[in-house]
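Read through the structures below before going on.
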Structure P
Amino acid sequence: MEQSVKTPKETSAYGVHALGKKHKLIKRVRKNNPFPEIHGTKVWGSSYLLMDYLENHPIAKGSRVMDLGCGWGALSIYCAKRFKARVTAVDADKHVFAYLAAQASYNRVELKTKRKRFEDLKTGTLAKQSLIIGSDICFWDELTDALYQTIKRARKSGGAKIIIADPGRSPFMKLAKKCRKRLGGELIEYSLEEPVVADGYLLVIG
């Protein structure tokens, strides 16, 4: 793995170059596009918890991966680069995709994108995935049930493994409790000192 680098303009870790708001490419995108509206305003720290988990629990090359609430796409890019995964990056906010496209281009990967709310994802689409991931996506109370229903449909339809990372917000902890009780999920406390500092939880189902 390449050496990690963190500056106000860029964080490089796990093979992903995550551009910050001060990077000239992001400044150029922001000049010509609206800024995201639903918290897709940077690469969030919990993404690195999930990357580290996948380093230790790798998926098969070429797996189908869906990144829920993809935002700027760090997790999508990681899976595409590390595992040659066929990634679908999903977000409800149409304004994130210009920033995701810039990040993907900088990292030299291609991603499929889809603008959808969690509850609007079709069962058939969920059934095709080997892995469904998300980071910092359960931050409002109303998202708890929407995510739970999506996870339940995904598990029943195709049996995809699901991993959600979060710093430990109340809506996420409610989701984790529900998934542990009804879907056999596991809640793992997780922290990193290197290559970046991050701590929180992983909800792992399947």
Structure Q
Amino acid sequence: MPETRTQEIVRELHELYPEANCALSHRQAHELLFATIMSAQTTDVNVNRVAETLFQKYRTVADFAAADLEAFQNEIRSTGFFRNKAKNVLGAARMLLDEFGGEVPDTMPELLRLPGVARKTANVVLGTWFGKAEGFVVDTHVKRLAFRLGFTEHTDPVKVERDLMAAFPRDEWTFLGHAIILHGRQVCDARKPNCDECSLRPLCPRQGV
């Protein structure tokens, strides 16, 4: 039985990015959570640069919860939107201590209660740390490629996620999120997609869009 276009795309992404994983540096669940909160509107490279020293100074959830807000803002200033991010990270740390025994919860409803956490962040934590495919990570790369590859007509991340979850098997959601992000960074650029070098080109209905 011949492969469907969707199956071909999955197979090709596995061949292109067999080790695709979260690019945010972390050693513990709370580090991944806080790094993902800080990654909004900036690059993973920038967050990792900040996190390298940040996670040495603040080693536990309690350390983050006790941090001085103004000092923390200055420490993450280069990630952009640092005031809001600092408030969310420290607020999430306090909620983890107060309501979850200092542990990062492993369910979507509980994660969504934390300050600064929407479905994208929750999906990163659930998929990467806990190995739970509850949804599809949708960042700017995933949203762009989902449209170009013909899997959605939407721009709202929640609707894009719904379309991707319907298109792909659940056991591929976590891998595909990471692989599509890599493909968006390396090949399918927002301004000038490198279609000539793209092995997904025969499967893409919107080449050059």
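Read-outs: derived from the displayed coordinates by stated rules, not from any lab. Treat the numbers as computed from the prediction; the structure is a model and nothing was measured. Cβ atoms are built from the backbone, for glycine too; each structure is taken alone.
Looking at structures P, Q, which one was mean count of other Cβ atoms within 10 Å over residues 114-121 calculated from, given that it came out as 20.0? Label of the originating structure: Q. Can you spot which of P, Q the value -15500 was calculated from, given it is helix-only ellipticity at 222 nm (-39500 (n - 2.57) for each DSSP H run of 4 or more, over all residues; to 500)? For helix-only ellipticity at 222 nm (-39500 (n - 2.57) for each DSSP H run of 4 or more, over all residues; to 500), the value -15500 is produced by structure Q. Comparison across structures P, Q (criterion: Rg/Rh (Cα atoms, Kirkwood Rh)) gives the highest value for Q.
With respect to distance in nm of label points 7 Å out along Cα→Cβ at positions 10 and 178, the largest value across structures P, Q is given by P. From which structure (P, Q) was mean count of other Cβ atoms within 10 Å over residues 66-73 calculated, if the value obtained is 14.2? This value belongs to structure Q. Looking at structures P, Q, which one was mean count of other Cβ atoms within 10 Å over residues 26-33 calculated from, given that it came out as 13.2? This figure was derived from P.
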